[in-house]
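Colleague: Pasting the structures in now, so scroll down.
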Structure 1
Amino acid sequence: MLGTGGGGDPRIGLLQALQAIEESGPTELVDLDDLPDDALIMPCGMIGAPTVHIEKIENGSEGAVLRAELERQTGRKVAALMPAEIGGSNGLLPVSWAGRIGLPVVDADGMGRAFPEVPQVTMHLAGISPSPGVMTDERGNVLVFRAISGAWMERLERCAAVEFGGAGAATEYPMTVRQARGATVRGSYTLAIRIGDALAAAAGDPVAAVVAETGAFPLVGGKVTDVERRTTKGFVRGSVVIEGLGDDAGRLIRLEIQNENLVALEQGAVLASVPDLISVLDTETADAIPTERVRYGQRVTVIAMACDPVWRTAAGLGMAGPRAFGYDFDYVPVEELAGARA
């Protein structure tokens, strides 16, 4: 739900997390306030094209490899793992990796959603260095990057992900707990659990339960009639067209994607855009559908949710607003767009 279509297929991450818990026991979830100020936090996850992640699955030891190399590079012990993004499989991989190496995972992340590029994290907005960055793959290859900026870290790691076969595992923006308290979106796992609880308790209309729990705005309910999707340069890019059904009959909505759903358009009018969250849900189950799993004929409901306030600042919009992705329009909060349509 929070992945906005990206972050990797959550079903794969869920299977890995369940296997890790079965083999190693539960992973401990901790608040940043429960850790010492100078403890080292390792943000981590997968980088690359989500379409590749469906078939090129991690072997489970990537977190241990990343941790060992980060400790070697910094001369410090990692105290806890954190997802770089809470969305999709990337929200679950740190749970799997942390449990296997006997460390906790913190109730926070670097986005409050999923974004496609390395510097599109709250740590970057807070001025934390992305270096050292470490990458590995399922074969055990290890690369260390000391980039001069988040943009250069993106360029270098994206090239490495392509050479790894389209995707790899990575850590960037290592930080202390003291830094993390002012440089992360806190309570990310708690929010995800609340959404899951709302779905589990839903009676009759799971989409309505999600809307009630998250304060989301339904954009359209209908049928997927066209999907254009390609994997290029380490990203999934393309668009999805949804034809409205029922109360939305006659409407055509186009979603534009770069790993995540970036913009929702109706006859050229913007219904929602990054950095707000746009998610495609199965109408019957409210299961979130990743961009790499959207296909012709699916009955879906598209919803949009307000992003974390940090992304609505000038710095946040400069990094992850519509113009950052090449769109020639200014960001308008989804609640204002929804109010204008009402």
Structure 2
Amino acid sequence: MSQDPFALSCPRPLRHATVQMAHGGGGRLMKELIEGVFLPILGTDPQGLHDSAVLEAGGVRLAFTTDGFVVHPRRFPGGDLGELAVYGTVNDLAMAGARPLALSAAFILEEGLPFEELAGLVASMKAAADRCGVRIVTGDTKVVDRGKGDGIFITTTGVGLVPGGVEVHPRRVRLGDAVLVSGDLGRHGIAVMSVREGLAFESPITSDCGPVHHLAAALLEAGLDVHCLRDPTRGGLASVLNEIATAAGVAIEARDDAMPVDEAVAAACEILGLDPLYVACEGRLVAFLPEAQAERALALLRAFPEGTGAAIVGRVIEGPAGRVTLRTSLGTARLLDLLSGEQLPRIC
């Protein structure tokens, strides 16, 4: 009897028979979706997952990544869907240590989308690409029936060049590594949420939507032994720490009193019942490198306007593989686990 090519070999049973919104939220259900459906069928090594794949061709190493963007509303304080699509892909390339070279863009347009809005988003993409020093060199367009596309969805794919000797990957994280973030946390998710829900805060909150490839390049070009880089988008910093701790087989301890969270963002999270450590950023990076190099890395990040809020927020410690804890100012600790549900739907 021939084997069913679509039969799944799941590492653990799926909880739902259908896709839920939380499957796209960056938490536990998204992890189960990837490990329960995509990896068994496509045969990808789960230990090799990173923001970009690194491929060798013709004697050079290329980073390759793709991402879909479905944010609602399409314009938010500090950015829009077009900028987000470019910066998100450029940042994913940078997290593999690559210098971004070129992008492609695919547009799924809903019948009835105003041309004026479409042109504005494309112009934002062009401005963002120019800022990052990349070109959008190819693409595709599809149109779906009215009511079946939510206006516009954008998918971007990027390719970048990985310099010789650079290897940035979760598997390189080691005991004693320091954990740095390049700026305050949770700003993007709260900026989107404020517009979506019509919330007005005393202090305006704008998204951190922007590129971080120049920050990553500064760390690498300074000769620092950067073990891993990651941008804390869906699921925020807490999800990133869990993903890397699991992939590297290490434990991570974060410090609550070291977390850079803007007062307005913290207040908004308190009102909304959200934890800023699980709220998305779109212009921040997380870096793992030897603790002895942490202060120098911090100084390099703080030399950039986007990195003035950089901080050392934790370290890799001995402990059960995959465990992430948050140490409080009182000396107590709590488990910082992956979310089982979803805090903020559709924020990227």
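Colleague: When distance in nm of label points 7 Å out along Cα→Cβ at positions 99 and 307 is computed for each of 1, 2, which one produces 1.7?
Modeller: 2
Colleague: Of the structures labelled 1, 2, which one yields 19 when relative contact order in percent (Cα under 8 Å, 6 or more apart) is computed from its coordinates?
Modeller: 1
Colleague: Here's another thing I want to ask about it. Among the shown structures 1, 2, from which was the value 15.9 of mean count of other Cβ atoms within 10 Å over residues 131-138 calculated?
Modeller: Considering all the candidates, the number was obtained from 2.
Colleague: Further question on the same structure: Matching task: 70 is the computed value of percent of Cα pairs over 15 Å apart, for residues 115-218 alone. Pick the structure from 1, 2.
Modeller: Source structure: 1.
Colleague: Given a computed value of 3.5 for distance in nm of label points 7 Å out along Cα→Cβ at positions 19 and 227, which structure among 1, 2 does it belong to?
Modeller: 2
Colleague: Now, a different point. To test your reading of the models, identify which of 1, 2 gives 1.00 for FRET efficiency 1/(1 + (r/R0)^6) of positions 107 and 155 (r between Cβ atoms, R0 = 30 Å, to 0.05) when calculated.
Modeller: 2
Colleague: While we're looking at this one, here's another question. Out of 1, 2, which structure matches 2.5 when distance in nm of label points 7 Å out along Cα→Cβ at positions 59 and 83 is calculated?
Modeller: That value comes from structure 1.
Colleague: Thinking only about mean projected area of the Cα convex hull in nm², which of 1, 2 has the largest value?
Modeller: The structure with the largest value is 2.
Quick note: the coordinates plus some simple rules give every number you see, no bench work behind them. Please read these numbers as outputs of a predicted model, since none were measured by experiment. Cβ atoms are built from the backbone, for glycine too; each structure is taken alone.
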